[in-house]
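Student: Each in structure tokens, the structures are laid out below.
What follows is calculated from the coordinates using simple rules that are stated; it is not laboratory data. Worth saying up front: this structure is predicted, and the values here are computed from it rather than measured. Cβ atoms are built from the backbone, for glycine too; each structure is taken alone.
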Structure P
Amino acid sequence: MMLRFLLRVLLFLVAVAIIAAAVGPLLIDPTPAPGASSAKAIAGPGSKFTDIPFRGTDGLTLHYLERSPSAHAAADAPTFVLLHGFTFNAFTWNRMLGFFADHGRVVAYDQIPYGLSAKPLPGTWTGPNPYSKAAALTQLNALLDALGRRQVILVGNSSGGTLALEAALADPQAVQALILLGPWVHANRPIFPRWIAELPQMRRLSLLLARYLGGTSPLLDYSYANPSLIDDQRRALTGIHRQMANWDVAWAALLDHSLTDPVEIAQHLGEVQQPVLVMTGSEDHVVPVADTEATARALPNASFVQLPGCGHVPQEECPQLVSDAIARWLPKLTNPGR
């Protein structure tokens, strides 16, 4: 009798657990975050905007920062396009804009749906998903077209490094060289079938995760070797998306699609022929130093630099060390023997 009773209790607990797993996520409030409908109302004096075409939409607005070449730049100076990482935005580069301007034109933009760029919501497009990896590449190319396409040096941090590598492979004639900081190449995350990612429960869980990642920007602290260096201005700029309406639903849409969109660039590193400077912070806890070093070894024409005492976003935490490393490397593009 006791065994039968315990079995019934166990079956009851299993049933409760299954019901909780199925119903619990649906209790997450789907109401989008309130906020401004116009990014231009939030933007500071250094912000610029451009509208790019994207199939299946009325166009997408990209927010970007730009500096013209300074008097120190050479007449044939390149254009640097700066690509931020997951949950960050163009302002991650603002401590290095002056350095890049001394070497050429520089543009840093918010990839969709981050920062002050567009945040298209599910159901508002009829063509390709604007949150796919392929879409991110299309949007980068559209921005380059809007700004006057020419050969560029792509500078990517974390997942921005992945995008830079994909762009270099897709159009090698347009990309002169790459600078990668802690590139997220050897991704180790689960990939789900589309039907699982589209379950209402999964979508609500994506919304919960989006609100966690974007609500307090926990990856900012995790990306620094010394989080005490993060001041109030840096925190405000990292979280500027929170002033925009619907940011949480847009971030969730990105997370939804990432569940089925594998990162496969590691299999194609040997095809990248451009010169590449690969850097890692010695205290990077997001992308292990060994992974970044392996990426550099797999690239046919790469230089590798380890930055002591820096974390995953050295352009924020250690801008001088990053600048010094790039300044030493840039002459090699025109004088390979140096």
Structure Q
Amino acid sequence: MFDAKFHTALYTDLYRIRTAEEAIQAHYNEDEMKTPMHMSMGGEAIAAGVCAALDEGDDVFGTYRSHAIYIARVKETEKFFAEMYGKKTGTARGKAGSMHLASPEHGLIMTSAVVGTTIPVAVGAAFAHAKKKDGNIAAVFFGDGATDEGVFWESVNLACSMQLPVLFICEDNELAIHTPASHRHGYERVTEVVAQFSCEAESETTTDVERIYEITKDMKRRMKETGRPGFLHLPYYRYLEHVGVNKDFNQGYRSKAEFEEWYTKDPVTLQRKRLIKSGVIESEITALESEINTEVEESVARAKQAPFAEAEETYKDVYHE
């Protein structure tokens, strides 16, 4: 049975993420956002689908490519844009920027600019959930470049040896900055290697947010039934350069034709078409899009006008006894 409310909610997440990043593209060259941008375009379905399948008590950890994860989990753009502009009304009162977004009250514990660093922290959170026996899990997003780090394999090994409730989510764009996996890995498929550990492992190439939701729900079910950690390998294509707001087809390491092929399966477009095909009136979708457009425009405007934090803020929340 088609649940219009649920399916529209998934589209809302996708469209809000895409619209927010398009606003970053439109304003970034004004040089008021004093933070590097690692954009999520092309991979929105992973964050939206996975986060929709998580429970309120689950912990979420992410990478510096954090926009989609933040918006999918927290579902707002007001504090998001204030942080992009370094203002005191931001998620970290202007100290985090794009790469260290967090909202612990919504279960987004942290994201980090350093490759692989949130993976062992997520394992620690999973250990806490296991000790408390609260039924919740820790979910950690990372790029395929993180699988080249020793800490990834150490974390997988520990989580599997202790049978901890952690879900590893590899957002695989086939590149570590500009270097393809074929030049970095001494194996063909990471899922086959991880599956040798005592965990549940699954890989699927899809830009369908609903399919990713289903995969994640099934993985959580398997983890609960077996008591084992989970690993999801989800390939996608990032539309923009590694860091920045532009396309990068002129740099020689990938082609425009590759982008065009993936764009025929654009996650935002796919979900919009599904809603219409399933009977949702297009005027209702347009009204929803207009509402999100306004939300994002107003968030940007207020962020620009918001004050910077006082100098004393620099020394707050950076050390804990």
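Student: If P(r) over Cα pairs in 10 Å bins from 0, in percent is computed to be 6, 26, 35, 25, 8, 0, which of P, Q is the source?
Tutor: Going through each structure in turn, the value belongs to Q.
Student: Could you tell me which structure in P, Q was used to calculate helix-only ellipticity at 222 nm (-39500 (n - 2.57) for each DSSP H run of 4 or more, over all residues; to 500) as -11000?
Tutor: It must be structure P, since only it matches.
Student: If relative contact order in percent (Cα under 8 Å, 6 or more apart) is calculated from each of P, Q, which structure is the one that comes out at 19?
Tutor: P
Student: Using FRET efficiency 1/(1 + (r/R0)^6) of positions 71 and 135 (r between Cβ atoms, R0 = 41 Å, to 0.05), single out the structure from P, Q with the greatest value.
Tutor: When FRET efficiency 1/(1 + (r/R0)^6) of positions 71 and 135 (r between Cβ atoms, R0 = 41 Å, to 0.05) is calculated for P, Q, structure Q comes out on top.
Student: Thinking of P, Q, which structure, once distance in nm of label points 7 Å out along Cα→Cβ at positions 39 and 239 is computed, gives back 2.0?
Tutor: Here the read-out was taken from P.
Student: Turning to a different aspect of this structure: Which one of P, Q has mean count of other Cβ atoms within 10 Å over residues 119-126, as calculated from the coordinates, equal to 22.2?
Tutor: Traced to structure Q.
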